[in-house]
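Novice: Quick heads-up: structures coming right below.
Quick note: the coordinates plus some simple rules give every number you see, no bench work behind them. In this text the structure is predicted, and so the values were computed from the model without any measurement. Cβ atoms are built from the backbone, for glycine too; each structure is taken alone.
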Structure P
Amino acid sequence: MMQRLVRAVSMFVGILLLVAVGINFSNVFGRYLLDTPIFWAEEGMGFIQIAIVVIGAALVARDNAHLKMDAVEHFMPAALKRWVDVATAALTVVVALVIVWMASDVVMQMVQNDQRSMAMELPLAIPYSIFPLGFSLIALFALARLVRLLSRKK
């Protein structure tokens with residue numbers, strides 16, 4: 001189940017990247033060869049790039065591959081290192097869920113106020129909903145890591 005989710009998330013990030021490249025290529029082609037740029041291309045690519053980063057962060061969290069200061073960790077006894085890993089995973093779950101809650105509130109306010117982007121006239125709730133989605137995935141992957149850590153034999 002989790003592997004299918006990871007594969008789907010990875011494919012989604014890949015598709016977003018291909019869409020961004022396609023928009024950029026089309027915009028360059030239109031601007032320099034046809035003298036008609038795509039007026040919404042920069043805004044659209046900005047939204048897509050943010051989505052790639054946020055969703056990609058969930059994949060990084062799944063692999064526990066975020067940048068970290070681990071100089072001290074190398075000198076820790078194995079038992080202490082394990083509990084630091086457990087605490088880090090638990091804290092990641094809590095922080096991610098707080099961000100989901102806060103970002104969901106922002107998205108709901110955007111829906112209520114019918115806020116739209118400048119060029120595309122896109123309801124801003126659509127691109128901003130990537131934050132609750134991405135941080136929900138981060139919380140889910142960190143929770144799975146926490147369960148794995150706690151179920152391991154000492």
Structure Q
Amino acid sequence: MVLHVVVALDLDHFNEVVRKAAWPRYSPNPITGLLSRLVEDLVIKRRGIVIYGLDWDRGTEEAVIEFVEPDLEDLLLDLEDLRRRIEEAGKTSGTGVTLSIGVSKYEAPDGVKPVKDRRALKSSPYRYLALKALRKAKRLGGNRLVIV
């Protein structure tokens with residue numbers, strides 16, 4: 001059995017921010033462009049697999065990433081750093097954008113497959129748990145990391 005860690009992340013109240021800042025809805029803006037770059041850097045650094053959401057054409061608002069056999073402590077530090085960097089960018093841009101992150105971990109045989117849409121994420125109970133942790137982070141006010 002192999003340790004898998006599923007990370008679900010989403011920008012908090014982003015529709016409101018886009019409307020207030022008058023940013024284009026379907027093209028990258030300073031925050032979604034930064035999140036795309038940070039997610040890609042994390043995936044490369046920790047050898048993750050993007051399951052859903054990394055979008056260079058539109059900018060990344062949400063993503064689900066799976067890591068196989070990660071150094072969990074270092075991964076959590078990287079996720080906290082990612083959250084802080086988005087928070088700082090939100091302050092700098094005057095939008096107050098923050099990021100919520102949900103994490104689930106499980107042991108299973110190796111093998112990870114990306115999905116084409118958000119609905120398919122629920123077919124895996126551990127990906128679903130990461131989404132559930134993400135919802136909990138948002139319910140607690142956002143801008144936090146929740147592990148289940």
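Novice: Taking Kirkwood radius over Cα pairs in Å as the criterion, which structure among P, Q has the greatest value?
Specialist: Answer by largest value of Kirkwood radius over Cα pairs in Å: P.
Novice: Have a look at P, Q and say which one yields 28 for relative contact order in percent (Cα under 8 Å, 6 or more apart), as calculated. It would help to have the intermediate numbers written out before the result.
Specialist: Working: P: 28; Q: 33.
The read-out comes from structure P.
Novice: Given 0.10 as the derived value for FRET efficiency 1/(1 + (r/R0)^6) of positions 39 and 79 (r between Cβ atoms, R0 = 41 Å, to 0.05), which of the supplied structures P, Q does it correspond to?
Specialist: Source structure: P.
Novice: Work out the source of 15.6 here, i.e. which of P, Q gives that when mean count of other Cβ atoms within 10 Å over residues 95-102 is computed.
Specialist: This value belongs to structure P.
Novice: Kindly point out which one of P, Q the value -26000 was derived from, the read-out being helix-only ellipticity at 222 nm (-39500 (n - 2.57) for each DSSP H run of 4 or more, over all residues; to 500).
Specialist: The read-out comes from structure P.
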